[in-house]
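What follows is calculated from the coordinates using simple rules that are stated; it is not laboratory data. Since this is a predicted model, take the numbers as computed values, not measurements.
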Structure I
Amino acid sequence: MPLDLANLGDDVIGVKPMTELFAPGTDLAVRRAYAIDGDAPGVRLRQFFDRNEGDNTAFYSVFRTGPYLALRDFFLVYHPTRGAYCDWPMSMALMMAGKLVFDPSILFRYNSASWATQGAIDENAKRLYTNVGLPADFRQYNSLLRAMDLFVFSSRNGSGIARDALTTVQSNELSDLFNLGFTIAVEQAGAQNPALQQLAQKGLQERNPMVKFLQGAAVLDCFQPGLKAKYIAFLKAASL
C-alpha cells in the first residue's frame, strides 16, 4: 500500500521511492531500497553515507515543496559555481533537515548508461566540474567541495535544522567529511604543491568547524584563485 503523503509526520522531509538503475540493451537492473530515518541530523547523514552505494539516486525523491524550493533558490542565487555536482550536498542537507521514508509502491527507473563503465564515469564526472569552469582533476577536491557546500546549505537560515543539532553534526559527521577532503588533497598534492599540502594539513588538525571551513576555502583557492572569496560570500549569504 502506498504511503499517504498528506499524513506524513512533521519530522519527515520526503519519501524515497524504489529506485531501479538500468542500462538499455543489457540485463543490468539494480534496485536501491532504503530509508534515511534516524532521529538526529548526524545519524541520518551517517545512514546516507552507509546506504547510498556510490550513487545519489535519493535525490530523485518526493520532497516537501517548501524546503526543497528554498534550498534550490538559495543554490541558484548564491552558490559560487552552480555546478550539477551539487546534487550530493543538496540531498544531504535535505536529509539532515528531516527523515526520508521509503515507499516501495513508487518505482523510479534511472537510465545509468552514462555511468555504466569506468571510462564513462571518469568522463562524465569530470564534465560536471569543467562545465562550470573548475579544473578537470576533480578527484583532488570533490570530497572537499561536498563538505564546503553542505556546511553552508545546512547552516543557512531556514534550513530546518535546530541550532544545537547543527553544532553537534558540524563537530562530528561534517568534520569527518571535511577531513576526508583534506586527506585526499594532501595525498594528491604530494611534494609538487607544498602550499596546498600545508593548507590541507592545517585543515586536518583544526577542530573548530568555522575555521575548518575557512581552511577548506583556502585549499579550494589553490585549485582556482578566487574560490576562497566566493565561498566566504556564500557562507555570509546563508545568514541573510
Structure II
Amino acid sequence: MEYTASYDIIPLRIQTLLQAMQDYQADLYLLNISGDSIVHDEGLAGQVVFIRKLPEEFPALMVGLAAQAKDFTLIMFSDHGPRPFQAHLRPEEFLAGIQGLDFTGEDRNAAIVSNGRGSLYLYVRNPDEKTYWRRTAYRKLRDYHGQDILATIAGQLETAFVVCNREEGGIASLSVESVASLSAVDGGFLYRLTWGKDPLGLDEIMGRVVSARETLERTYDKPLPYPLHWLESCKLPVVGMS
C-alpha cells in the first residue's frame, strides 16, 4: 500500500497494531503510519488529504488501546513537519564533474546513497582492490590517482564539509577552511583541529576527552547535533558490490 500510495495504509496499520497487541505481550509498541509515498506522488494535495484522513481513523486506535490496556501512555511524533521541500539534492548532478569518480559502467569506482535532503554518502572503491569494493580512507582520497577528491567536493558551493574515515581510526572533517579529526579514545571521544577554523562548531569540546553524554549535551541544540554517529557510519563494513 505504501508502494502504491494508498490511503488505506492508515486503517491497515492501526488494525495491525491492535492485532499485534492481542498476539504479543509487550511493554512498548511502535506504530509507524507513513504518508511519504502519498506526498511524493500527489504533492501538497496528497499531504492535505493524508493529514485529514489520519484524525478520521484515530478514534479506532484510541478505542482499541483502551480495550486492551487500562493505563497506557501514548507518545506521538513525526519525523518531519508537513511543509513541502522545494529543493532536493541530486547527487548524480552534484558530483558529475568530480574528476576521478565514475558512477556507471564496468569500471565504475563510486556509488552514492542519499535521501535527497540530508547527508550524502559517497563510497569510493579502494584503488588497491581489483575485485571487491573496499573502503578508501582519507589519505588515498586526498590523492586518488592524482586527484584530491575530498578537497574537490569540499570546494563545491553546496558543500559545508566532508567527513571521511581515517586510516588510523576515527574520522576526518574537511572544508575549504579547515581539517579536523574526531576519534574514539580510552574513556571517551577526542575532537582535534589540524588546521584552519573549527568546521563543526565544536570548540566547547575541542582538545579534551569527553563522554558520549557530554558530547550530546553540548551539541543537541547546535546545527550538528551528536556528531558521534559519523564515527559509527564510517566503521560500517562495505560488502561486495556489483
Structure III
Amino acid sequence: MYVQHGGVAGQSILRYLNNKCFTVYVPALRHGYRIEQLIDRLGNFGASCYLVDSEKYLDDRSMLYIPVVNTDKIYPRDCEKKRDFIYLAANYGNKRHDLLLNAVRGTEMTGHLHPVDASKLDLHNTHTTTSAWDAADVVELLTTSRIAVYPGDYTSNPASMWECVAAGLPIVVNQNIKGGRHVVVPGITGEFATENNFYETMKLVLANLASYRPREYFMEHWETVSVLERDLAFFRKMGWRY
C-alpha cells in the first residue's frame, strides 16, 4: 500500500505505481491547483481510492478523511491555563495569521502562535507570543490553552485541528476554510466564524467553555483504533489485498 497525502508531486508517483500496489490519495484542498490536477481530484482518477476532506468530493471511490491522532499522548490535562488561545500553523498566506491578529489587536485576549517567526508578523498591541520549530512542546501548548483557532481560508485539513479537539479544546474555525469542516460540530467541538466576527466568536466560546465537549465527541466518533479500522475496512472494500 502507498498513501500519498496532499501535494501535487505525488501525482507522478501514483501513475508510476499504477497496478503495482494499492494506492490511496489524500488530496488536500489547496488554492492554485493547475486545471489538470483539479480535474484529477474531482474525477478520482489515478489512485485505487481517495480520502477527501470535503463532502463536496465524496463519491463511490472516496471516504471522508479523519487524521489519526495519538489519543494516549494528546488528551485534556488538569493544569494551569496560561493563555486564551493557541494557533498551530506555519505562517503563510492561506493560514491567515493576519486575520487572527487583527481580530485580537487592542484586546486583552492572550494567545500563542506556533511554529512562527515573530519578526514576520505585526504583533503590536496584542498579547500574543510565538515559538519556532522545536522551541516548545506542542502537547504542552495545547493543554495550557483554553481554546484553539484556525482562521485560515484557502487551506485544508491539518491534523493539528483534530489534535486540538482531542486535547479538549473547543475550536474556532474560519467558515471559509476549504477542507476539514467536519471537525467543527457547532455547540459541541467548536464554532465557525466569519472574518468580521472572529473575535466575538472566540469570546463567546471562551465564555461558555463548560458547555462544549470536544474530547468526548472525538473519542465517540474519531477514536484512534476505530478510525484505523474504518480506513482498513474501506481499503478492503476498494480492493486492497494484503
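A few points about this structure:
- With Kirkwood radius over Cα pairs in Å, for residues 19-138 alone derived as 15.9, matching label from I, II, III: I
- Value -16500, calculated as helix-only ellipticity at 222 nm (-39500 (n - 2.57) for each DSSP H run of 4 or more, over all residues; to 500), assigned to which of I, II, III: I
- When relative contact order in percent (Cα under 8 Å, 6 or more apart) is worked out for each of I, II, III, structure I gives the greatest result.
- Which of I, II, III yields 23, 21, 11 [semi-axes √(5λ) of the Cα gyration tensor in Å, for residues 67-154 alone, calculated]: I
- Given 65, 46, 35 for Cα extents along the principal axes in Å, calculated: source structure among I, II, III: II
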